[in-house]
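Derivation of every value follows stated rules applied to the coordinates shown; laboratory data play no part. The model shown is predicted, which means the values in this text are computed figures rather than measured ones. Cβ atoms are built from the backbone, for glycine too; each structure is taken alone.
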Structure P
């Protein structure tokens, strides 16, 4: 959020809470596996342990403010990515090297601050997959109606111009800044994780989403890491099994584990463990791989590495 950074600097906010127009210097805690002893994920789908990350490519020049990544459900090896605010309303089909395989020009709305992307059922019970974009950035917590944008996942990876459905909603307890979108591929349940200095974030279920209506975000609870050592969630991704939730911050990656999770509210009582991260200039994107056997991290700024983590 380069625009947000200039405003934040003017207001005297912490630099770590917003994006920058120049590359921040990485800290020691951003080094992959720095002092990290992994906790095995026993009895769960996906990886028991993760490897150290390996760069697969770089953020392309077309996405210099990469703020979200989501693995396609229809096209193996494809990840949907997008820019932050003050950019054209576009969605990009990327591979893990950062090559742009297609550009989708989106119409039907004027976004304000898109912060994350997720793929899941177009509606609860629907078998077709849709791409959801979270127009939920709100640094000063003043927006009356943040929005999600929804479009069917294209059947082919080709350049196209496509309309979106605008799905406004309100939080039940007032405005919040949020950069993390979650869609459960099993049920179609949609969740938002807020960005706050008080915790890892407050988790909301967004209900009643449909064009021409205003949905409602109902608070499910607060997510916290051990000893409250980390805050300010910048991205999230739900495992295909629905039992593991990745949450990224500016310096770390956390995995919330709940073997019997049926709905997002179950993660309020989940095990929270740190998993390997990567040194990146602006840590704002995370997604599980399509098969759930690892994850990919992305960052703002063209040329920054894309880093993949697989099962050990």
Structure Q
């Protein structure tokens, strides 16, 4: 049964074990086993679980920007000249770099022939994501270029510290664009100044855009690592660090900022709760989340077999 417009708003726990879920604050649904695959942005659920003392710890993730390049330029570099005549799939890429400060800088969620989208989920805060239609033939290809951040950057060991870190910079992004997606050329990003006009590359977005200085929306050390990484990526894809490259900010929801700790049976500190996937801190994308879902299901079945002595 798929229940639309239903949200788990609380847990009923007796002697350290789950006995029911509270739905929409009113309905009590008896339940002794629940897989929590809530996704990396279920902030209200994270807060509820914290109040219910589910053991969670802060974890590293990454923040940064979306970068856009002409689709045909990426195709040409990856496939060679005349790529458009060869009827090949729109090209993708994957880039990684270790900055001099020690932070990992890498491309993430690459969208060939796609769009940058406003993916905001909270009032007064802004974050972006990327998408591609089935044909992958939009004029630009984009990906996130992000730098790692750790609990040391949050300045706290509180399980929800990473969420507050995200919110802080998402609020700055919202203000920088006055609610629209802040955009900037890479040359202006390097010079730490607000963009006032585009060059030869125009943004391809779902949602309004506004010229801004995105460096005001990111920690200084993250911005510096991204600049260093973009320049390094130029050695792998010519034109990647072109000054007219369009940056959109900020990409703050790359993975969960916390981990719901689980034991060898895959259960959390509340018996019967099975934290799973990206939101629980055990995956970093669609494929790895699916794999963790399979592992969680297999472990749950094994636990049930033992509980009921099924051979």
Structure R
């Protein structure tokens, strides 16, 4: 699918990465992301698939300027296309402007996020901290009202706002982390393995919630996982990574029915069928509409 075709189908671009390379400056140096280019469109769910160590998370951190030494973005450009019409050069942002950009324009739900909550602060304090830091002019009562609204938005009883993380289930903690990522109404959300370590029933509930929120709020999603069948269900397009490169990028349906790269074919064949003979992929897998229902 060409960039023009994708734009026509999914809407205007919201984030563009061109020729991004990221290196770990160790001995010998490791080129973790190799000349990656991709475009995310408004309201789109772009799945990023690949085995562990292929560079998915490193790319996500690069897009959000969260890389820490020894990781270094060695080349490429990242442009955020704001809804007000401005193009923001993410790579060139100063530290102050970068702090304002993160969470308000582009937010991230980190891998293992449900274990990232501060164990000694209740949920109200942690949500309030996000709003107080980024919206210093917001009144205390308004911050509390917004925090309760966010919990309700992600399917958590607002009365649990005084709970501590250990008093919540894994699924509820993950929903709280999603609420934090949504607090400032971002236009893009990067989700790095958001359902890892959750049981399958809770996973399905989280996925449905993400789909519902995307439809309601209109943000775009980069959804990172090694679970290709899941991406085929929920994504509009899928990018397949191998050894730091995107080796295939197309609609979820095309990737499923007519994969072009040998690695994508091997990924598909690695998942057992729930029906029929052994060795097949999940033949009964549906589309993103199936999950959203």
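Each of the structures P, Q, R was assessed by distance in nm of label points 7 Å out along Cα→Cβ at positions 202 and 218; the largest value belongs to R.
Given 65, 43, 38 as the derived value for Cα extents along the principal axes in Å, which of the supplied structures P, Q, R does it correspond to? Computed on structure Q. Given a value of -8000 for helix-only ellipticity at 222 nm (-39500 (n - 2.57) for each DSSP H run of 4 or more, over all residues; to 500), point me to the structure among P, Q, R it was derived from. Matching structure: Q.
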